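Enquirer: Please go over the structures that come below.
Every read-out reported here was derived from the displayed coordinates using simple, explicitly stated rules and does not represent laboratory data. Bear in mind the structure is a predicted one, so any value in this text is a computation, not a measurement. Cβ atoms are built from the backbone, for glycine too; each structure is taken alone.
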Structure 1
Amino acid sequence: MRPSGGSGRVLELDVLRGFALLGILFVNARMMMGPYGAFVGGPDSSALDRGAAWAMTALVTTKFYLLFSFLFGYSFVIQERSARRAGAAFAPRHLRRTAGLFGLGLAHAVLLYPGDILMTYAVLALVLYGLRGLAPRTALRVAACLVVVLAVVLLGYGLLTVAYGRPVTAQQYAPLAARTVDAYRGGFRSVLGAHLRDLPAQLGADLLFSPDLLAAFLAGLAAGRGRLVERRGRDRVWLRKVVVRWLPVGLAGGVVTAVCCDWPLDSRWFMVGHAVAVLTAPALTASYACGLLLLLDAMRPVAAVLAASGRMALTHYLSQSLVLALVFTGYGLGLYDRVGTAVVLAGCLVLYGAQLALGVSLMGRVRYAPVELVLRTVTLGRRPGSSPRRAPCPDSGQDPAADEPLRVP
């Protein structure tokens with residue numbers, strides 16, 4: 001496979017980004033379509049809609065943001081190497097990039113969707129910079145510890161809730177849901193106010209699960225140091241072993257998560273389900289990624305289409321929220337809590353197909369998509385392609401041994 005979009009890009013990484021966009025779209029659409037995102041469906045949901053929501057929890061929720069986070073950590077290494085090759089200090093570039101991500105995330109959260117992840121990425125990217133000197137194996141050990149500690153905390157809280165809490169049903173939640181529906185179906189100021197009211201709770205959830213995100217960052221950092229995707233992305237035997245070994249674990253964990261979070265267990269089991277997801281979602285995420293890479297030789301045109309969208313993943317991520325906001329809120333059609341899950345997921349497939357087509361068309365004509373161009377300009381401190389100012393010696397701070405190959409059993 002040749003690099004995509006010019007030198008320095010790894011086709012497999014872009015393919016995985018393009019694929020992850022579909023899972024992110026499914027999850028965000030479920031949260032933006034109505035007030036019952038934490039339930040399998042509202043009081044009047046059909047069996048089809050409940051089944052679709054249950055399947056999303058088992059197969060999609062928490063799996064694809066891990067893939068994006070892993071790729072973020074991997075790209076951190078590539079950006080560091082790029083700065084070194086250009087003779088530029090990496091620290092200022094990284095600081096400008098995180099500031100740009102935070103600004104985009106803040107605008108996204110306030111205007112379109114308070115469940116934004118970019119602000120959390122920006123903050124954790126600073127932590128990742130501080131940990132960049134970790135050896136690959138040490139980074140993996142820290143990542144594993146973060147995952148285990150978070151799972152233990154969630155499990156402990158969940159078991160206390162099961163023992164002493166009371167279940168909350170969709171019917172009991174209905175009065176609060178009605179107020180939320182009125183706010184999101186209102187005009188611009190009403191929707192904006194609803195976003196601002198929901199934002200603190202969303203930031204709290206991001207903070208709670210930030211160890212999981214940081215663990216994925218560190219896994220990507222370790223993989224990037226050892227060039228794992230470049231070495232193993234076309235190793236069919238290794239890819240097949242990953243799928244065979246981890247797919248059953250991931251599927252079993254997804255089923256347990258859906259049983260706890262959606263049905264048949266009640267809301268007291270919600271955190272128990274998320275504890276299981278924290279432990280097992282990486283297995284399903286890795287299986288999805290390796291399974292897709294296994295298929296690429298037989299689907300080269302599909303790989304090219306996915307890679308094109310992967311190159312403009314940030315533009316697609318934000319445009320997905322824009323379309324969903326126009327569909328569900330008072331910004332446009334006001335269909336909040338008026339459409340079933342199954343129909344929404346079908347609509348997501350249509351939107352994703354349109355994005356894939358746009359990616360092929362746009363990235364065949366330009367080097368950067370609109371939002372990527374903005375972020376790239378902020379990162380470099382100049383417009384890409386313009387003459388750079390003379391830079392000081394690279395501020396890599398990197399241990400020469402940190403780029404040694406990561407040995408994978």
Structure 2
Amino acid sequence: MTNKLNDLRNLVRGRVLLPRDDGFDQARRPWNLAVEQPVAAVVEAADTADVAAVVRFARTRGLTVSAQPNGHGATGDLDGVILLRTRRLDALEIDPAARRARVGAGVSSGRVQAAAAPHGLTGLPGSSPVVSVTGVALGGGLSWFGRTYGWVADSVTAFDIVDAEGRPRHITAGTDPDLFWALRGGGGDFAIVTALELALHRAPHLYGGRMLWPAEHAPAVMDAYRQITLTAPDELTVWLDLLHFPGADPMVAVDATYLGDTAQARDLLNPLDRLPRPFADSRRTMTVSELGTITAEPTDPGVGSSRGELLADLDDSTAKTLLADPIAPLLSVQIRRLGGAFARPSDSPHGPLAEPYALYLFGLPTDPATAGAITAKQRALSGALPVSGRKPFTFLSPGESAADAFTPAALNRLREIKRRRDPHNAFRSNFPVLS
């Protein structure tokens with residue numbers, strides 16, 4: 001295999017690393033350091049020509065390529081695969097008049113936000129500023145502003161790709177409706193995306209931040225959270241977090257953003273102000289480039305174990321179950337209010353989300369015993385709650401599959417597109433549709 005892969009060095013301008021090369025282990029690691037990626041080679045593409053060359057090379061030799069800018073969402077199912085790093089495809093162009101962004105595959109959400117903010121515009125960012133926009137869009141994408149504007153993928157207007165023949169192409173809903181549909185949330189199984197075009201949205205005003213209380217106030221915070229979210233306008237997004245950081249006492253947090261002025265936001269969030277005084281309250285008027293400060297997620301790779309679910313309800317029984325026991329050994333139990341535009345029609349593989357809330361369970365598997373305890377806690381809590389059985393694609397974890405994210409009709413369509421567009425299985429996403 002190594003001799004076969006050596007030829008790659010003569011075909012691309014970017015760096016090629018094989019298992020015996022210095023730096024190979026560093027280059028192949030994913031964002032989640034608890035996941036092992038046993039790849040055959042790592043290619044750090046310098047440009048689209050490199051991507052096309054790698055795909056043609058793999059196709060003629062019966063090999064498979066998996067694209068990752070940074071490795072978010074990696075599952076480890078990459079034995080013998082060529083890992084294609086696309087983070088150097090980092091061109092970013094903002095057209096404020098047209099409210100459009102052209103975003104290279106390696107561009108992070110935070111960069112788009114920083115470039116759009118001076119124009120009073122926003123993309124559809126999630127909680128972390130370091131994830132790639134392309135990776136999020138390929139998985140559908142749950143954003144802070146999704147209740148107003150829907151899936152991140154709904155705002156994608158075009159893709160630049162390299163197809164399974166190794167040909168660079170520019171596709172839209174008009175030029176290639178099937179492939180365009182599949183890429184807007186169906187994952188990276190169909191082509192290598194080198195850039196995309198994204199509609200930006202007006203955001204002249206933004207209010208947001210986090211309130212934090214000791215865990216003893218969790219029942220009152222949960223009641224206020226449920227009260228707020230039952231009547232929240234689409235412009236208001238509110239998440240609740242049960243937290244237990246290592247070495248600290250348990251806490252409960254509410255994270256919020258509002259696409260509107262401060263007075264309206266304070267009025268909508270008033271039930272929180274009637275609670276016992278929090279020991280931290282970062283809510284303020286902010287720019288869309290500052291969204292990553294709300295949850296302050298890590299910006300460097302680390303170990304993690306997650307499980308995502310969709311909740312059919314957050315009624316009294318569900319709330320009682322969530323608060324019945326300490327969350328340890330989990331680090332966080334997060335509830336995200338969905339609804340709004342998420343529940344409306346979407347011409348994407350995910351389609352509308354009928355479930356009103358998402359649940360995300362996260363722990364730090366620092367050793368095998370802790371990893372097992374985290375998994376058991378995630379399984380037990382999910383089993384005790386009214387989960388729908390469907391999961392957002394970007395919430396999938398190792399051991400799950402695309403069948404957990406899509407309806408049977410959508411999955412069948414994705415599989416048919418995969419068979420027609422990539423009959424030799426040149427591409428492998430984190431969660432292949434044919435697995």
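Enquirer: The value 52 for percent of Cα pairs over 22 Å apart, for residues 61-172 alone was derived from one model only; which of 1, 2 is it? Can you show the working numbers first?
Expert: Numbers: 1: 52; 2: 35.
Computed on structure 1.
Enquirer: Another question, then. Work out which structure the value -7000 belongs to, where helix-only ellipticity at 222 nm (-39500 (n - 2.57) for each DSSP H run of 4 or more, over all residues; to 500) was derived from one of 1, 2. Please report the intermediate quantities before stating the final value.
Expert: Working: 1: -24500; 2: -7000.
Derived from the structure labelled 2.
Enquirer: So, one more: Please compute relative contact order in percent (Cα under 8 Å, 6 or more apart) for structures 1, 2 and give me the label with the greatest value.
Expert: Result for relative contact order in percent (Cα under 8 Å, 6 or more apart) over 1, 2: largest is 1.
Enquirer: Name the one structure among 1, 2 that FRET efficiency 1/(1 + (r/R0)^6) of positions 93 and 221 (r between Cβ atoms, R0 = 25 Å, to 0.05) of 0.90 was derived from. Present the calculation step by step, with values, prior to reporting the outcome.
Expert: Numbers: 1: 0.90; 2: 0.05.
Source structure for this number: 1.
Enquirer: Now for a different question. With mean count of other Cβ atoms within 10 Å over residues 261-268 coming out at 18.4, pick the structure among 1, 2 it was computed from.
Expert: It was calculated from structure 1.
Enquirer: If mean count of other Cβ atoms within 10 Å over residues 189-196 is computed to be 16.5, which of 1, 2 is the source?
Expert: On the way: 1: 16.5; 2: 26.1.
Value 16.5 for mean count of other Cβ atoms within 10 Å over residues 189-196 corresponds to 1 out of 1, 2.
Enquirer: Suppose distance in nm of label points 7 Å out along Cα→Cβ at positions 125 and 293 works out to 2.4; of 1, 2, which structure was it derived from?
Expert: On the way: 1: 2.4; 2: 1.1.
Only structure 1 yields this read-out.
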